[in-house]
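Listed after this line are the structures, all set down as structure tokens.
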Structure P
Amino acid sequence: MFDASYLEIFQGIATLVDSEPHIMIGRIGLMLLGFVLIWLGHKGVLEALLMIPMGLGMATVNAGVLTFAGGKKGTLFLDPLAATTDQVVTQMQIDWLQPIYSLMFSNGLIACLVFLGIGTLLDVGFLMARPYRSMFLAICAEAGTLVTFPLGVAMGLPMGEAAATATIGGADGPMVLFSSLMLAPQIFVPITVVGYLYLGLTYGGYPYIVKALVPARLRAIEMPVESTRPISSGEKLVFAVVTCVLLSLLFPVAAPLFLSVFLGVVIRESGLKYFYELFSNQVLYGATFFLGLVLGVLCEASTILDPKVLILLVLGIVALTISAIGGLLGGYVLWFVSGGKYNPVIGIAAVSCVPTTAKVAQKLVSAQNPSSIILPHALGANISGVITTAIFAAVLVSVVRLPG
């Protein structure tokens, strides 16, 4: 390889030219991808809150590779391969993001904090007003998870890795992170990164799927006026508490996530103003920031360039596409059952990417008929999607991890 001795002052360049060809190309490619993510986040094509720190972290970590004593190459960000207690403690004193990674990522805490923040934003009254239709659509929107799991096994992935990748179909980033840590910790970095990159594309990609499968005249359908009674805060509180305990009893493997999201709902409905402001703002946005930043930093070429990444890319887009189609097919079923009064576009909102897919649904409908308001229905399906995604992930984790 190249003699990098004359570049010792500029170690980032030295380690780049002294790398194996595939690592060199990978580092340059990931730096460019980081630039693209920042630009797309800035333009609003992707979720800026997540993609801008992820993009800058991705570009910087691949630029900032240096040589340590003994000739080992690495960075001063974090070491995801540190396994023993001594290694972790040593890296926590050297790498500035290692404490966040070791104490918040490897145990799923970051996912629970994001879920807690999301819970404070969920008005479960939309679900309680239309429980059966909302849950039906949410189940239909899990089609991507159900199809991708056996497809991943057929493509040669172990069951744990296939199951973790399949959870991308639920379009719930924290759930993908949590599931991959439990089912495929050895490749949770590429699974989570692929999942979040694709989730960022739902806002830009799903409208094309809806337009392709739902004609303009159906997108313009106005939902009939409903005589739903107001749901009180007390009823929402009871629903959240009972549902949390019941789901934890049935699926204890996902109990941390159930507790997180429903605790957020309880805080919202209990009128705990200071807690609500804390978790819906500082905690949610702080956790989202570090989630994006650390995921970007984890995209160091020598870590993420796994031969399985191509399979993950294929399965991820398949999962999200089939989930979208499944949700729309569920919308068509309700349209048919209602005698043509139900707007099938609502089905896309059942894909759990809160509240992105609900906003996508309303935006597409408003473009055809400004007087058509489907957002309450879409939010009910959206919130149901959060719950069903957690249930499906819990089932996959329980089944895959069964002894024998």
Structure Q
Amino acid sequence: MALIILSLTLPLISSLPTSLSDTLTKCPRITCSEPLGDDICFLHSSDNPVSWIKLQSCLPGKLCPSPLASFTTHSQSILASNDPLKSPTFQRLTKAKCEITYNRNLLPGRKCTSNYQCQSFVCEEQKCKGYSSGASCYKHEQCDIGLACISKGTFPYATTCDSLRKIGDACEEDLECQQTSVCWYQSRGDFYQSKKTCIVKYGLSDNQTFGWAPKHYDTYQDVLYNGRLCQSGFAVPYYDSNDTRPLGLCTTFTNVYTDQGIFTMNEAAQCMVSNLASYCQYYYTTPTGIENVVKIRCACPADGSIGYCPLPSIEAMRKYSLYDYALSGNGTNCHTLDRNSELAQSDCGIGLSSSLLETYLNAKVLVEQWPLAQNERVRKCLEDKRPESYKGIVLASVAGSKAQWIKVGMVISVVIMSVMLI
């Protein structure tokens, strides 16, 4: 499934502009209104700073391919670099045409009518099947639903298809855990020992701790990634001793200080994105009652305003975490690799007849694209025209079985009419 990832990152010193005079961040224009023609669903300006990104829906039965070029607030200030990974266009499509991809190379658990549709080349009872428990394997894709290709844990580390690990079981990655849990460090000591455990998502309350680890080496992303363990959805690195390795602390931010004033976490805090020195200071209280702060770079807006702080509001994060957990709980009939695929969830998970999938996807836009979503036009654009949007998934699902067509036929007609009106 194609994903348009418009991430917001903290600048690294090694990637600052080539000249001290290059102190302005330019933000791209995002549009969905103009016809792109010739079955084109995505266009990117192919420059840096990125000037514009254009999105359009695919016709029924088709989906926009991936990976698609993107932009980050940080990369907008990079005028030259010897590292291609710092480019938002490296090994990504800057022009994409709709493709019929829904019914090919499907993982176990997905609906099928022919063996050729499945990665395993086995379609039984209209579902792709994988290896059963105990079978020798070398990758997760080979195993059936509810299973993963897991090592025995001791030499010679033979791998077999085994049941997804339960809460408290040892693990190496999220894909080995049940879908309502993540694989992470329970304590600082676990981090030192490289020992991960399956931990329930969004289970820890404020001021509870775990083993912090930088996943992306980016403050914004790491606050959210580690925050998957927390009821609030936010976590910060917390130094409770002289140890050089922090704990992860679940917290709820109280206020945001910017160069534009003081804001609560229920507001869209504004900041001056054009200034590379503009940071959002998120305040929280430690377990000892001390007020502390996390700084994150101001992010690009989409409404021509000066800029917004990137973390979502408390209410937006609360709704997203509830829907995300509910969606995970309904995805047990999907393969472990499909746990984060909304297209797969519409098939083997929650389905299209429930409003949960659409509600979840719209909540996800707010959390992942908070600065851009402050503009209603762009928010609707992202909700409607991204490949992983609800409308995009419904339209792509037309390429499914006849049963699927009957199930979503009424929804399809509404979506097609909506696309014509936009």
Structure R
Amino acid sequence: MSKTHVDRNAEAAVLGAILLKPELLEDTILTEDSFCLDDLKLIFKTMLHLREQQKPIDTINIVHCLSNEQISFIGGTSVFLDLVNHAGSPDYFLSHETIVRENEFLRDAEQIYSDINLESLKFSDPKEYTAHLQEAIEKLESKIIKENTTESVSKMLEDYDETIFARQKNGHVPGYPIISDQFDRKVGGAKKQDLIIIGARPSVGKTAFAVNIARMAGGSIKVDAVEFISIEMKKHDILDRIISGHSRIEGRNLENGYLTTEEWSRYTHGSIFLRQNNILINDKSHQTVENIVREIKALKKLHKDIVVIIDYLQEIQTERKFQSRREEVTYITRRLKQAARDNDCPVICISSLKRGEKRPTMADLKESGDIEFAADLIILLHRDDYFEKTVENNTTYSVMEVIVDKNRKGWTGVHEMVYERNLSNFLEMDRRETA
């Protein structure tokens, strides 16, 4: 290991402070690997052992745990007095701890840089090498800990009443809008850091559902920006669906450009509203998960509250190579979940289901890998009329079953909605007659 980034005085001061005030060991973010010098690392490791054994952390117990050879290695029993002298006072512990942690980070960075140079010879594909670099950088970023993330319940309860009142002010829905007020109240909306999977069999209406989410989230005062990543459809096709649903204009009329006077009026008013919403459409084909992660990071730098929608999972590629598509989908899903956590936003991803006619379950997720394990919320769409071929030519709407098959944080069950196929729009059942 590199000895370039090491400060013996700081490492010794940390250990000395723990000897003076053993409870500091309970709160420290340091690990055994944080210590570069082997003799001091051994002492810290012994302290951790004593803590696990629920024994006092003092000189006598530390010496008792060490062999004669180890005692000689650390410099004899007199070393403990030197450690205490280095500490000066436990009050300086946080300052010394920061120095030790920063040196550990710099050593890790140096090691990763060295490994990257050595492993570069293994890669012939620049994209795969780029993916490897990005993964290494993210691994390094995860080591940057600015503060201890553990907090006591008693401390958290100090301002919790304000949290409850804030939730009440937000309309009883903690997350961002998904598809309707009634549905959102059941599931809690699209929550920050959640990976949400929306699955349906071909031609059931999953893209229309995704477009409605973009409209709902884009029109919410809670959301600063929505990015719709469309891998299969072009951006103007997505825009047509947004306008069709919002302004209630027949999709085929938008497609051929023949709008009635009333539709032109609705389009004019609707476009004014939509211009005020920050909905971004990215229709780059051949999207990789690495590029999507970069897109999410870039959007988060510009806006605080964001929602990301991806259509759809099975079209996402990766710059890394895997032996099977299942392994690849597992990797992609985990990266999307990590992106949701790192950027404090919901990531909503559309997924294909295996072909069939029965009501879908999580087991029908195509090339599922670990989708059902990584996802926080799984919504499946089903239309009996589509599979029973009962849709009449003059019928423009269907009953859509919105099945919440998994929800880590609440309700699961079936929520029925009206799917207006000609408008790419979804309504609550009781609103069909008034639409």
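What follows draws every value from the coordinates through simple rules; no lab data is involved. Predicted model only: the values in this text are computed from it and were never measured. Cβ atoms are built from the backbone, for glycine too; each structure is taken alone.
What the table shows:
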{"item": "Top of P, Q, R by mean count of other Cβ atoms within 10 Å over residues 105-112, largest first", "result": "Q"}
{"item": "For 34, 30, 20 (semi-axes √(5λ) of the Cα gyration tensor in Å, calculated) the corresponding structure among P, Q, R", "result": "Q"}
{"item": "At a computed -14500 (helix-only ellipticity at 222 nm (-39500 (n - 2.57) for each DSSP H run of 4 or more, over all residues; to 500)), which of P, Q, R", "result": "R"}
